[in-house]
Structure P
Amino acid sequence: MLKERYTLVFPPESSTKPITYLLIKQYDIEVNILKAEITAGKEGHLLIEVRGEEGNLRDGLEFLKSERINVLPLVDQISLREEECVHCGSCTSVCFSGALTMDRDTWMVNFDPGECVACGLCVHSCPLKIININFGQDDVYE
């Protein structure tokens, strides 16, 4: 079983379709909605974690693309300019998902984008403003 996170960007005409239901029912994919910004008649954004067999995930993602839904891997929408980080740990204190942790041996901040839920708390806590998250209308930038 594979587990991956994606942001789905819906065109306005797709915002009322039961997309997650169809992924579950037709493709046997477990869907966990982590964040959503969907309004009928407007472009929508949905952050999901999907889990399923490789073939089912591939087919489900192809279905989404056939519905004109842009499928963006979450890891491509998050950045931490590590070369500028001073490893103060401010971001780790607010990261409830465990994507940002402090290595107790080296006192270095570790970032695992695969655990990120794009909440944006780290962006606001970073004194150097070196963390960026791109998610829909409420993009959280440096």
Structure Q
Amino acid sequence: MTTDHTATRLEWQQQDVIDHFLDEARTWAVVGLSGDPERTAYTIAELLQSRGKRIVPIHPRAPQVLGEQGYASLADVPFHIDVVDVFRRSDAAGRYVDEAIEVGAGGVWFQLGVIDHDAFTRARDAGVPMVMDTCPAIEWRRRG
């Protein structure tokens, strides 16, 4: 890895942004959340709920999941979203940054292994805080 990549990685995982999302953000839109309890998105959505967060399933079929109404897209959600938590492959995740910016979401979180440099730059340029390549479960565990 080059030094530039390391600096960028530090920028993706700024502790103050992570802490703000975990402590202050109440409404988390979970992109890719379905009713399948074997999927990581489901497990993390359960964790978010156990920590007092409201989850909003974002899925093309818009299923109700964990007692919450789903929506086909971020634009369909009729209330403010604090964090858009993206469970999609890196090559498909960037569009959700653009949608988050369009709907005025408070931030974006790309899950572990999800990295899109261009999407991060678009979020930063729009003034939308963003975290990449980590998971709320990991971050809460680090905090103890």
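Here Cα extents along the principal axes in Å was derived from just one of the structures P, Q, and that gives 47, 34, 21; the source is P.
So helix-only ellipticity at 222 nm (-39500 (n - 2.57) for each DSSP H run of 4 or more, over all residues; to 500), computed for just one structure, reads -6000; which one of P, Q is that?
Values: P: -6000; Q: -13000.
Structure P accounts for this read-out.
For distance in nm of label points 7 Å out along Cα→Cβ at positions 46 and 102, the highest value in the series P, Q is held by structure P. Each of P, Q could give mean count of other Cβ atoms within 10 Å over residues 30-37, but the derived value 14.9 comes from P.
Laboratory data are not the source of any read-out in this text; all were calculated from the coordinates shown. Keep in mind that what you see is a predicted model, and the values were worked out from it rather than measured. Cβ atoms are built from the backbone, for glycine too; each structure is taken alone.
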